[in-house]
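Visitor: So, here come the structures, one by one.
Just so it is clear, none of the values below were taken in a lab; they were calculated from the coordinates. Source: prediction; values computed, not measured. Cβ atoms are built from the backbone, for glycine too; each structure is taken alone.
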Structure 1
Amino acid sequence: MVSEEEKMSLNKFGALVCCASNGVMKPTTVKKLVDILEKIGYNLLELCIDDLYRIDDEPFFGYMRGGYTHDEIKDLDAYCRLHGVELVPCIQTLSHLDNLVKLPVYADIVDIDNIMLVDEPKTYELIDKMFASIAADFTTRNVNIGFDEAQHVGLGKYLDKHGYVDRHELLLRHLNKVVEIAAKYGFKVHMWSDMFYRLSNHGEYSVLNPVLPQKVIDGVPDVELCYWDYYNTDEAMYDAMMTSHEQFGKPLWFTCAAWTSQGFSPLNHYAIKTIVPAMKQVAKHGIENVLVALWGDNGHDCSYFSALPVLYAAKQYAEGNFDEESIKQGFAETFGLSYDDFMLLDAPNVTGDNVDYSKPYSSCKALLFSDPFLGWNDNAVANTFLPDYKQIAFEISLAGRRNKRYKYLFDNMVALCNALALKATLGVDTRKAYRENDRKALSKLQKRYIKTAKAVRKFKETLQAVWFADNKPFGWEIHEIRLGGLISRLENCAARIKDYVQGKENAIQELDVDVLPYGANKVDCNVYKALVSVSQL
């Protein structure tokens, strides 16, 4: 039975799909997702498109990024309306314009990092064009204007031009200008709320006793705030933050995450651990608008369809159903797929300190890209239990046969596990054999490097199959460069080991360096450039 406390009176329950982290979903893929959302009771899809829509007289806006054309958006909008799903643009009007700020044509509107320059007339000219474009292509008049994670706003070019200005005042001034432009085109605005908290709480967002200056509470214009929290498993944190947001006296949205953002494997288990307590507090606080976010951080490594269990379960929680067996049965009846089999896709991220999936670790990516000679993360690898990747590959392979419609996802994880079976401890084993001057072991390892390169090549092939099934080709080049670079590096290391064993080289200098404990000393890192080398990339 569903208790009264667990029932939710929802106005909008939607998915937020990020297309801005290199993977722009093909229109046919978006329609496939819309069919799924309709089937499980979602009525909204937020398309996070940052710079991935067309502004007619701004040819460099989204240049070479595969953004949607006017006709593509209009067609998707019509398809969504036909299926009872509101298509809402999620754009950026302050921060997260990482690709835009690279372009010289936009230099005048850049403050610092990926943040727009507040109070600069050219900034508002571009924002006006943004709204003109989405107004022409989307029928909805709801819009998410972003505004998140702009911690350094006012501290770059703005500081050079104007000196230091109270950053709450700066943020509110910019927000008022954006809302005014949005209103000009008839848009009702919602936005991420974190910057109001970060500027008052030493950079932190979710805290149990958040500080909010009264001038901020009073100064926020006619917008709806969206509290996002992807990390907490404790109801007390959600309760505290939702209570704090109620001070604004404005309609509140809540966004949880399906955790497709941490490497090649999804984190369905961890997502569930965070969404269950969140949804209970959503019901308690009477929040009417909820989003489940599908992010693709650092290259869009993971297919969003890997998170089907989370998309389904989240809606069940919203309806007050927290019974796991009932949810599994409903998933099977709705999709003709196995819930438990899809949860197996998480397995490549298991490590000794995360066997219960209690941490949002991207272990598979850390182990794959960690350099076998430099191995700054190998101290953690050497002191962490790693699973039997061959056994995991076997289990996922069987699951793929049982879920043929999505077999390509399972095949990709099988190939990943086969690569990790060879690669995960390659650096540790190499350094040990070298330090012990065990040339026989090094000869065996040299052959293992060649096998690992072949396994990575197979993984790249299966990842490419996933990518081109789901996404436009733009952005794939990043995986081609990263994985192609790994293959080349493995082959080069093999050649150098062979030269050393044969006496052509008297040392492998990288292996003479002691590997030190690094940072938190855990097998987890999702940022490619932080994985492959300590040197500048």
Structure 2
Amino acid sequence: MTGDPITPERCDPPAVTMLTGDGAAVELPDADAVQQRVARWTADFPDFAALLARHRHPVLALRRFGVLCRQSGDDQRAIEAFTAALSLAPDEVWLWRDLAGAFQGASGFDLATCCARQALRIDPTHAATWLQYAVLAGNLDHDPLAEDAYRRALALDPDLADAHFGLGLLQMKTLRFAAAVASLRRVAASGDVDAVVSLSLGHALYMAAQFSESAEAFAQAASVAPLSGHSLQKYARAKTFAAIITGDLAQALADYPALAGVEAEPLRDITRDGFALLSAYGYRAAALAVGKFRLAHDPGDPVQRHLNDAVAGRAIDAVPTDYVEAYFDGFAAGFDERLVGVLAYRVPQDLAALVGRHRPAVARMLDLGCGTGLAGEYLAGFGADLVGVDLSAQMLAQAARRGSYRALVKSEAIEFLAAHPASFDLVFAADVLIYFGRLDELIAAVARATSPDGLFAISIERALMADFEILPSGRFAHRESYLMSLTEAGFELVERADTALRLEAGTAVAGVLLVFRRK
């Protein structure tokens, strides 16, 4: 669904045209049209004639008829019945809610949302109306409006299980897995538990790395109906990872195929994802056990070798170049979708915006560690002379498809900088320093490659104690004071902004964006 969020200001009052997102419209009928509908339905539908005879006011008969139409799957006639009733009683909340439900059944989600909002304007004290509005707003992908409505429903009725459930699903959609677990557990605590609730809780617990509890939730769902597909896969993974955490890696991997059955995945995939999850969520001993298992089966794997060193906390001054090349060659095809779509990555555009405050145009630009060229479209706005450098041939191939670069070069960063003295008016390094621990050589190389008065734009992950530290992710974090001590001789800081670099293990990674000017 597309379109702007439907707010009170966009909802027209009763008895006037309400527009859908594509320009179609519906009107509440006037008195003559209502009389014609009543006469026609009285003649054509014995059920309606009986309702009209039973109820003294036609509003009740029209509403009951609309409900019968919905139950029989005739949402369009239900809409006609409810709009006719609303023409006679435009301030009846339950009629607006009925009409919203009918539009929803007919896939008119924008009109349905508008009707639910009108019900709230008349009387905002019903939790069920807020719940209806939340569901409809969610169908339109208006997540902030939906979340606010779920919370308003719960403020009016803290035990409303459907609102806790809807909120939990929304929190999962927005990658807030710990919050989703809390919401879904409220549903379970209410006693209103079925297989769908248990499955949803199992998935949320899995994504929050609460593997033992996740397996229990999946098992509860399996007691109602056998698990299959994605749910069976996650159950088997949860059981396996929980067993690995207890220290029995060999037995956990031996038991996995029977747990997963027809959905069993290759052990290399299970151990790869298990290592990533266990290390990201702080299960270092378990992660290292998995990492050693993987490296024993592929001793030449530079990616696993470096990640094992990182998880073990070994002293490292820089990420090995063979790791960078192998990791990003393997990651290139799905890099943009995962980093931007899943991990909420915005560093290139945010860092480019800081540059734009100082230079609307730049003659010669270097995108250092350009990757797939995510920054290219933002840097291209400053000028046409943009060079991209990266170690990964596959990432460079992706960048070439964007058409933003004058040249793309496969090279190690410091080597390239050393070969191009005073060649760039902007050196742009988004998520580059995270692959260097000690920065003195890199900063010196950037200083030599940057023209007088040129800019150096970077991002860092924030370290609190040491000048730099290797993280379980295999990346480096840096203390800002360490960076400033290295740049003070050749650069002047002109912009600084705290930021969330990406999501990791469901949590924002704290970082800093900085722009320096060459002295």
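Visitor: With relative contact order in percent (Cα under 8 Å, 6 or more apart) derived from the coordinates and found to be 15, which of 1, 2 does the value describe?
Guide: It was calculated from structure 1.
Visitor: Could you figure out which one of 1, 2 the value 0.75 for FRET efficiency 1/(1 + (r/R0)^6) of positions 351 and 471 (r between Cβ atoms, R0 = 25 Å, to 0.05) was computed from?
Guide: The value was obtained from structure 2.
Visitor: A value of 3.6 was derived for distance in nm of label points 7 Å out along Cα→Cβ at positions 111 and 239; which structure in 1, 2 was it taken from?
Guide: 1
Visitor: Compute mean count of other Cβ atoms within 10 Å over residues 159-166 for each of 1, 2 and report the one that scores greatest.
Guide: The structure with the largest value is 2.
Visitor: Sticking with this structure for a sec: With mean count of other Cβ atoms within 10 Å over residues 79-86 computed per structure, which member of 1, 2 shows the largest figure?
Guide: Max of mean count of other Cβ atoms within 10 Å over residues 79-86: 2.
Visitor: Ranked by FRET efficiency 1/(1 + (r/R0)^6) of positions 319 and 511 (r between Cβ atoms, R0 = 25 Å, to 0.05), which of 1, 2 sits at the highest value?
Guide: If we compare FRET efficiency 1/(1 + (r/R0)^6) of positions 319 and 511 (r between Cβ atoms, R0 = 25 Å, to 0.05) over 1, 2, the biggest value is for 2.
Visitor: Okay, moving on. log10 I(q)/I(0) by the Debye sum over Cα atoms at q = 0.05 Å⁻¹ was computed and gave -0.31; which structure, 1, 2, did it come from?
Guide: 2
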